[in-house]
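Listed after this line are the structures, all set down as structure tokens.
We did not get these values from a lab; they are worked out from the coordinates using the rules stated. These figures come from a predicted structure and were not determined experimentally. Cβ atoms are built from the backbone, for glycine too; each structure is taken alone.
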Structure 1
Amino acid sequence: MLHGPFRYLLTFLLVAGMAACGRDDGAPQGESVPAPVQGSVADVDAERLAQAANDANNWMTHGRTYAEERYSPLALIDEHNVRTLGLAWYWESDSTMGTEATPLVVDGVLYSTSTWNLLHAIDAATGEELWTYDPAIDRDWIRYTCCGTANRGVAVWEGRVYFGTIDGRLVAVDAATGKLAWEVQTTDPTKPYSITGAPRVVKGKAVIGNSGAEFGVRGYVTAYDAASGEQAWRFYIVPGNPADGYESPAMEMAAATWNGEWWKYGGGGTAWDSFSFDPDLDLLYIGTGNGSPWSRDIRSPGGGDNLFLCSIIAVRPDDGEYVWHYQAVPGENWDYNCTQQMTLTELEIGGEKRKVLMQAAKSGFFYVLDRTNGELISANNFVPVTWASHVDLGTGRPVEIEENLYGVEEGKRVAPGPMGAHVWHSMSYSPDTGLVYIPAREDVWSYSRPANYEHKEMSWNISLNPDAAVAEGVMDFVTKGYLLAWDPITNSEKWRINYERDWNGGVLTTAGNLLVQGAADGRLAIYRASDGELLWDMPIQTGATAAPISYAVHGEQYIAIAAGWSGAVPILGGGGTTPTHNAPMRFLAFKLGGAAKLPEPAGGRALSLPDFDASDETLEQGSALYVEICQTCHGINLVSGGMTPDLRYMSSETHEQFQAIVLGGSRSAQGMSSFADRLDSGQVDAIHAFIVSEARRLMDGRR
């Protein structure tokens, strides 16, 4: 049997968790709070985006340009004067639930999403809120998301702002007024899909993928007419039931690589993050997700490559026509996905100028592809990898290490694990240094599968065996986090910056020879991009999953970031992952000579415990139910990672209302769903008793 923190992590991946008891952000649902915006607003079109690399003042699409370099040509702030950087302004939500959003800035206005998919327009020079739009999401839907309510931000196009919601809608809002223009349900609302990615607008079409692979869905990407919301095309990533026919020749080709009745499991492959676009080649690149269930022996008995799992696919943006693909992990087997950022540039390789696509994938390999045809140019591991020995450059396929394939009775120790070598946190490419900067991490996992698998609808379906013996060296492995400077031509490390914690944020580089990253220890740090020397840092009172951006207004350069914990590790917590202090989610903007101050962090919290005695049997039952139902959102060992309330510090009122909250759904508007479909009154009392007992342990100094 499993014990200790590994058991808790495994349970997180095996079951759906309790919805987060977040605080309400306060905006009236379904309404905007507008203020007048002067001049032409979000005046972005195809020509302007195609020339975005030359528009230093603005950050008009997710990666600043369609090439997704996350590099700013601004140099007003540079390695010589950055020490005078200070906070210019901050905007604060009233929720500690985090964000993964990359704000966009167009002509002095910042557009971004925050907690619960609220959309904001903010004066980029002053931090004054211009308007807020609340899409009135179904907050109960958080139970069908992996890691909280965050999404990765917005797109802007011809006077509108576009964003996705966790309940599967794509929404278009007027950029000047904050009023709804149109919205469309992009997913089947009876299935556990969600949207956590940022849309891209390409050739007048808003392109969006979805999430939910582990819940048993079939991934796809859809393009909508940006003006009307009419569906233009849809590209499915895995094939459906052959008896129903194929949506495209690509799906017929893919079906030949699957076995069994995979469509009953959904198959996964969801494109939940990355897109890039090459206007010259007229190719849209899609990064696809992992298989579902994880084990290919269950998902596709008899083998097969299982196209298009963990692939990079090139399609025509006008109609979604398939052009080429590269599958990084054929027969994907470890929850590896290729949804990480795809950066487009030109490199001189072997004396020849090549149009390339680069990706630091979750699997631990850094890939360089010829983006004209999908040919693999090079692949090398950037962290220790034990699932494959190398990638064969002749075939383009990884060479799997057979003895590390899934066990049944005993797990197999594999690196990286399902949290990945590089997942949520965006990398950056600087054309000045020629280096890619990767927020990397090292971890391991014990992979196993049950002898008999039972698929569950609307629930986690991961196919791990909870009774398998844990592989040696997994329980005592200490995860590592570092920022890698990577040479994409030699496909090798140049240098690294080591961190004490392993959930460090996305990266920005600038023409001022700056390398900017939010660190998991609660700082925003700026290094010299050429050699990694620390030039400046500042406590920001929280983590930062999102990557910083840079823009200029009225001749002043700003560096800005959406700060707040987000992702799987912070929401699980566990006491060793996040700082003890945790500020509300904020947008922070810095400039030379900035003199604004953040509020002092909140002080210590008082314990308010009811007189609650329970038997050892009840406490054991409550502990097991907490692990099964609650800890996905409220943390391992009841130690919240900061995104959601630490239940040990519940108020007297919350203790009194515990049954009404958990069974009656009295706080569903704040994201805390009713669990009357899974728990009865006695079980809720057992969970409550366990929480109180753990709070007493804290009071007694035993934790």
Structure 2
Amino acid sequence: MTSAHALLWLVVFLSVAAVAGQPAPSGPLVGASVEEVPKHQQDPIVKAAPDKPRVQPKAPRKVLIWITPAHLMDKDPHKGYCLPYGTVAMKALGEKSGAFTPVISNDLAMFLPDELKNFDAIVLQNTAGAWMTPGDEAMPKLKALGDTKEAVEQALRKGLLEYVKSGHGIMGTHFAIAGNPKWDEFHEMMGGNFTGHPWNEDIGIKVEEPEHPLVAAFDGKDFRLADEIYQFGKPYSRENLRVLLSVDTERTNMGVKWIDRPDNDFAQAWVRSYGKGRVFYTGFGHRIEIYTSPKTMQFFLDGIQFICGDIDAPTEPRASRPKMKAPGPTPPETREAKMKERTVKQPDQQELQKIEAAAPAEPQAKPAKRRRVLVWGHSWAHTPNAYAEEALKTLGKKTGAFDAVVSDDPRLLLGDRINQFDALVMNNIHEGEPFLPEDFGKLGEEQKTAAKKFDAAVKKSILEFVRGGVEPGSKKEIPGKGIVGIHASNCALQGWKEYLDMMGGTFGGYILQELAIKPEDAAHPVNACFESKTFKLNDEIYIFTDPYSRKNLRVIVSLDPAQMKFPEKIQLPRQGFEQGRPDKDHAISWVRSEGKGRVFYTTLGHEPATYWNPLFLRHLLAGVQFAIGDLPGETAPSAQ
């Protein structure tokens, strides 16, 4: 650090120690190698601090503001901003309100029993690293606790736990929850462990218990806040904590990467009792704006007064938790109810046996490695969905070509999850906007905004999954993967042009009858099952409109008009398509390239019986293996 920085922190520390009436440890505030906080940036922090405490202290209070020790400071991820700015804030909270005297330190000697007893509470101010493990410079002051670092650390650990259990308080802000990563008892006391920060943006915060005294700063109302937002793992549990604030998943962008709590429980502040002592933690405290907000500064002060014992507040865990919707898989009971409501049935045992018997025993090509395919869609959306699910599971398992994962969880389509799969099957997606909530039109504006962000993230990741490219920030090549569309998948997402362009066409009407189907590209490996012969099948097929064009895709299967009677009028036609395409180009299946990835689409797959047709199952299997990349095939556009 520069001499100016050292002088600033020494002056701050000595002035605080003098106010506290305590002698400062010899030498400067060791290890505070952080950026100097200019006065013009300190002023808004001091201004935001309350002028007086919400509750008058029961006695003069002294609080240890503990920051990262010297030997860990260089690796502290927050040394340049929220560590120094937060320390200025904690100092201002005490001095301006008079609620407590702050003593700022990173000297482990403060945790010696004779020193620690002078404090009513401890604030872990964004403290990082294994700070309870002493560095070499600390050992001379700690020699009374043992001759080795291991012995000293064990004594310090025991002393801190006993300090809190005996009736004192401890508070952690933001990254403090990640400190002492290998000390389980510390995290048990604090109530959780850091497992990532999916968000660094404006989010919705739910005030779970409006009447709790420690959330009075927010007037009992939900609010929005921009900060780096953490998620927590074991030992985090609502059975042991009283959660005060949490992420409102309905008003927050759930399309960010690295969300990893299936229960969507993202607490942001809690309290608990620890023996006779008090624990308060909040994940807030990354962005500098947090410390210039009067409300969050009041929140911090109330937390400090709570751990000092001046604000009485309940700490018993609550049995209830606010119900908040978030993107995720449809619960089984909801799925069953929707299928019943829409008269969409699940294949019965006899039909499953037919699918099993019709499925080939061998793959079209030997897999290069074990493959995983995501079969995505809402089972209730269309007649064939449940049949396609079962057929794809059977094809993958019986042939060994792939493992089929059937789900309608849109989070599996996000960039941090979709890459575990080799191909994505859009299973008869029939909705206009399948990634938005069904009740989107009834949502409030904040909820709609959050839902739109999630929808946009899903769409972006699907395109990136298929196209591949170059990894941002590096020159690493990302291989493109595969996407398969079955039947109604080209009827959905009509407002998403990039998807329609990728898939090759959109719905312009349909016919349902016995079809004569011919392989156009007899040599194409996806057509091997047809042996160059036209075959008959009773099914519903679509008539395609823009962006359908043979200039952009390779048609491999189409109708054979010479061997069937085309209806005089098609169903639900687009204008100008009442008698089918004017050019009589009625494609059935095609392939194409999209970036570095592969697309296979077939309009077959509406009628349940199609899923126990051996030719269709072999064609579908080959199409999936083509999309995966195990079955190479030409994708150059084909002429009429």
Structure 3
Amino acid sequence: MIAVLRSAAAAGLVLLATACTPAPGNVDWANTGNGWEEAHYSPLDQINADNVGELGLAWYADLNTDRGQEATPLVVDGVLFNTEPWNITTAYDAVTGEQLWRYDPEVPLRFGRLACCDIVTRGAAYHDGKVIIGTLDGRLIALDAATGEEVWSTLTVDNSANYTITGAPRVSGDKVFIGNGGAELGVRGYVSAYDAGTGEMIWRWHTVPGNPADGFENAAMEMAAQTWSGEWWKAGGGGTVWDGISVDPELGLVYIGTGNGSPWVRKWRSPEGGDNLFLTSIVALDIETGEYRWHYQTVPGEEWDYTATQNMVLADIELDGEIRHVLMQAPKNGFYYVLDRETGELLSAETLAPISWASGIDMATGRPIENPEARYGTVPVMVSPGAGGVHNWNPMAFSPDTGLAYIPITETYMAYAAAENYEPGRGLGTAFSGHDDIRRQIAEYADANTRSWLAAWDPATQSERWRVPYPQKGSGGVLATGGNLVFQGTIGTTFAAYNATTGEKVWEMPVQNVPIAAPITYMVDGVQYIAVNAGWGGGLAHVERAAYSELHLGKPRLLVFRLGGTAELPPLPEESFVVPELAPPPPLTGSAEQVALGEQLYGANCAICHGNAARGGVKDLRHMAPDTHAAFSEIVLGGSRAANGMVSFADVLSEEESEAIHQYLIARANEDWGG
């Protein structure tokens, strides 16, 4: 059972200490996960399981981009703050939808080629009259919440390296915390704390050790270096904090979730093996100083992109008759973890879906019981889950009313293989072609056995209470409310509500797009609203977009609902129902050596936007039109489509290398023609 939480703050009734006190009749949503518990829960119950059928659209705003909409909006004092791709930030009247201001940080387009995956943002933070955003080019910017004018701006990364920011900042007290991304392109991860009033850096903590010859920043890095070998720092190391950050102000701890290794393949970054701390770990740091307190590593020596950057929920749970203050996470690797958030002790861990890389967790050591066959070489091996994970960035929710976590889950399979050789900083160290018969068998199995569902999970008993299956993977983040409701956007281009206790679908509305972001709820003048961003894109669309070619999508939009809402969306344009006819690929004219070089260069430069093995992406390059093939060099080197985000690669690729990539793509197109 779930015990009564320690304070009103723990139930979401009081937001972060830095959020203003709402006016009577108003309830804000001032932090991406609502309270500091990051539970994506609100006690509001005006909209409930009995009357949700009366829910209708109150207002909407068109979002002028076709890229992924992953942001969780914020609402403070009757104003809704939203962030869009390229970190464009907009303020709306939360009742009427009137736009109050719009801010464009003018991120240079060249940073789009560094973003894995998609030029997304997951939201903003609020502090003392300021909206704080992290930008794709690594800036942390504070805006005046009333006017949208810039108050301060701080560059948090070295722009000569391949860093980006896609995660939402978090605020506690007078500090704002931000991480970054870029592990796929050879960076060293870290998290930083800044003064929320001035933008001055207070402390920084790296997640993996650097070159020992330069000295270690602290004892934790010296300890971590013992778990690495070779010259790992030349490839960056990875471990980026690209999303999950949680704070417990009562314990004085900030928790970070760290990402995958750079490169993926362990033998290329740490030839003698090792755990490679602090990759794929939950790490607790002192809020004031950034000093290391404890860690739990979910995947020692990881090499499957099993990040532990997913949202971390803080709650108080009764286990074996004792109230435990816990941290809960469902990372990519398929386990649901319950940790003591003061000490880092592992309390329980069970699988959410079928997986093959491990058979369980050894509770005596806290380490996974690995399947040795999952440690791949140059021959492809099928591993579950794939790199998309059992649970990805789409936030789960936790309700203290039901004691259940609500999690978007996917059962996936993927072929992993190591490249024959690797140059530090050039790609993932993997190979996504060759051994075609094995790959085809794995792909066929994956296609036949991939499943997706929304699960209600009991963290006290580590068991599933109910599930709602979906026909394909790709449904969105989750909101739980005091009205005994769970809200989620679905891959069926709808927005739906479920009874939080039983899983019964109690309301659904077609919304012409896929709301992949996490919804929020707020109250203004005594009226409760639900808001969500609807816009298909992000990592899933990058890797798998071809499988979703028949989705009939309208404009990406910010959607806001209330009881009795009567607004209507315009009809979908007729062309959205037409599946484009694909032209057959041209014949392959390049040599086997040229194609092999093209594969390596593609993985290092193109895969983060166009998908591994050229399967999917913002544009599926297996299905290029004849005029695109003819203009390939002009696009890649000349930058003729820079306005669409495809900037020139002339600074990193020669004419010969560009043509090698072209020949690789032609080879892939012929291999998969019709698929």
_Read-out log10 I(q)/I(0) by the Debye sum over Cα atoms at q = 0.14 Å⁻¹, for residues 465-552 alone, computed value -0.70, structure in 1, 2, 3_ = 2
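Among the shown structures 1, 2, 3, from which was the value 3.3 of distance in nm of label points 7 Å out along Cα→Cβ at positions 329 and 377 calculated?
On the way: 1: 2.4; 2: 1.9; 3: 3.3.
Corresponding structure: 3.
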*Among the shown structures 1, 2, 3, from which was the value 4.4 of distance in nm of label points 7 Å out along Cα→Cβ at positions 281 and 505 calculated?*
3
